[in-house]
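Student: The data blocks that follow each hold one structure.
Every read-out reported here was derived from the displayed coordinates using simple, explicitly stated rules and does not represent laboratory data. These numbers were taken from a predicted model, which means no experiment stands behind them. Cβ atoms are built from the backbone, for glycine too; each structure is taken alone.
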Structure I
Amino acid sequence: MIRRHDFNSRWWGSEVGIVDDQAFFALPPAARERALAPYAWVESKGSLAAARASRVAAAGFFPVDVQLAFRIGLAQLRSSPSLDRLEVVFADEEPLVVEERLVADFEHERFHALPGITRERVNARYALWARELVSVSPATCLAVREGGDVQGWFLSLRSEKGLHLTLAMLARDARISGHSLYQRALLAYAERGQRLGFAEFSATNTAVHNIYASLGARFLAPLACWMWLPPARA
């Protein structure tokens, strides 16, 4: 009912788990404790509507985020003159370099709840994830440039449901807005034949919410995110 989260374990440097069966929370306390014991921390995600908060909290988990799910039609998006100056380069056309020092800080992330966390360590997680996405799916990972300078990245994965809009990042010294990054990237995906995008983002990220709303996204049932940390030792 809890499995190792391979990516988070690589990032954190020790074993990290994720609850993949909500029946875990119905187990007897002793069974839950045994399942949790091997991990430095554990995440759980599930339907906000279906969440039984008291039962999750009784297992030692605390809320860290609500994520808004959405889908967006890509074929219906339209460009604007302000985007004409922006160039898109996909990773299957030329190498994309994503380094921690180049990306803007990630302010709206549940990982800030982890003990001892820093902005630098959160940024390192997303830079690592970006490099892995580029390696796995270069045809759906892109950089947006203005005057030859990278302004940001948009990294996605194909699935049976459509294109998962996995990770978007402005460059630390970007001269363009997040709206311009998102709109130009989504138009580029449409130009490559993608028709439907979907993803989730933190409900605390009002800027991203407004971007997708302005581009015609349809919002779906939200997800509750919980986290467990080992009890402090005396």
Structure II
Amino acid sequence: MSGGRDHFPRTPRTIVFESLAEGRAHELAGDLMSLYVEPLRIYFCATSFRGLGAPEDIVAGFFASRFSQPGWLADWRARHEVDQIPLRRWLLNSLNFYLHEEARRVARDRRAAPLPAVDPVGESVPGAERAFERESARAIVTRALDRTRSACDAAGQARHLEIFMRHFLDQIPYERLADEHGLNTTQCAGMSRTVAVKLRRELAAILLAEGADPQRLDDEIGRLLGALAT
């Protein structure tokens, strides 16, 4: 019976949870830092806490503070079991706690009142969250595209990727692409679909790894792409 189960591949979500259970959280930490450092910097710059310091210093301090806590990512897993919170939202919530901690520390040092929680120039916290979601979506899609490009290169499908990118990003019709490549429109559409399947697979892997519901992946991918347009 166990031999049959071995034929089922582990999902990215399973791999992440196993890493936490086996004490390999540092691997996940490094991946999260590389993926979300820029979204968190942009979020920080859109809040009233931006006067606390340089964005790169604040975010680096946040990562050092949280990832130095052995059980911090395990706490996310426990929370995820209750309300399915994705890792990127856990990071954002944790950064907010960290910013308040830093504001209180600065206030104590200066013997002054804590910094306000609302941006004095009119950029609200929801506005900052939209900026984070937009930049997070861009980071996730960029990583998925990089992985898709590698997969296409390995499969000898560089032209497939070129047709896909030029059609969907540059809005070039298949008729023109077919003329340029000596193909017909059906071939171009088929090659583009091949890349789209690979891209969706990579997007799904990233979202699953941060806790997305496997039964609602299409909704999650739709929200992700929708965030790019906001």
Structure III
Amino acid sequence: MLALALAALPAAAHDLITAESAQAYLARQERLDRIIDGKSPPGERAAALVEMGRMLDEIRDLFNRDVEAHGRVQGLPSNFLMNELRARGNGLDWSASRGRFSANLDYYRSAVKLDPASAAEASFRLLQGWFYDSFTDDPLQPSAQSPAQLAEQIRLAEDYLRKFPGHAGREEATFILAVHYMQAALSETRGQKSGYARMARDLAGEYNHSHPDSLRSATLMALLERVDVR
């Protein structure tokens, strides 16, 4: 019945999600949900949680591209997919303040708790998802981040970099942690401020030494000037 419903949906040439891709996403969601809710070993369920989070983040990015271009999710297949995911309990969270869909962090949190072997990818996705959702234009002015949440992000990033030196997300996680140190330096009391500013300078310097031609390196150096001035 689902296949028939999707086949009946017309698709415009510019739609980011077609009836075929929507059907593939929903079939994958159903398969992963069975594993997550089943009695498979913790490692298999944790891997399914990570895959579910990554799939929903992929869909979220497509929806957000529609919102940026058209002000709303565009196309019948996309809207069918959005509504069907919500009906199945895997709906995407909408941020009214940011005008876009947010990262699906709960899947990664559950994977970290369920199986340490899945913690590398899940921890990185947690760091990445939270960081880019926490600000709109200026990473030093996060709009929705409490001191407790910032402290948790710093702890998570430090643990990730210490425990998983070979993971593919290490470069980006280092960048994120350096920015979080800067955020802390700008928000903490005088004594703690200097400590976080020093850690930010040290980590930004290490990043710049390892990735001198990276756009992220230039970004860190520019942000660091604002931290040192205050």
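Student: Once distance in nm of label points 7 Å out along Cα→Cβ at positions 71 and 143 is calculated for all of I, II, III, which comes out largest?
Tutor: Structure I gives the largest value of distance in nm of label points 7 Å out along Cα→Cβ at positions 71 and 143 among I, II, III.
Student: For which of I, II, III does relative contact order in percent (Cα under 8 Å, 6 or more apart), calculated from the coordinates, equal 31?
Tutor: Answer by label: I.
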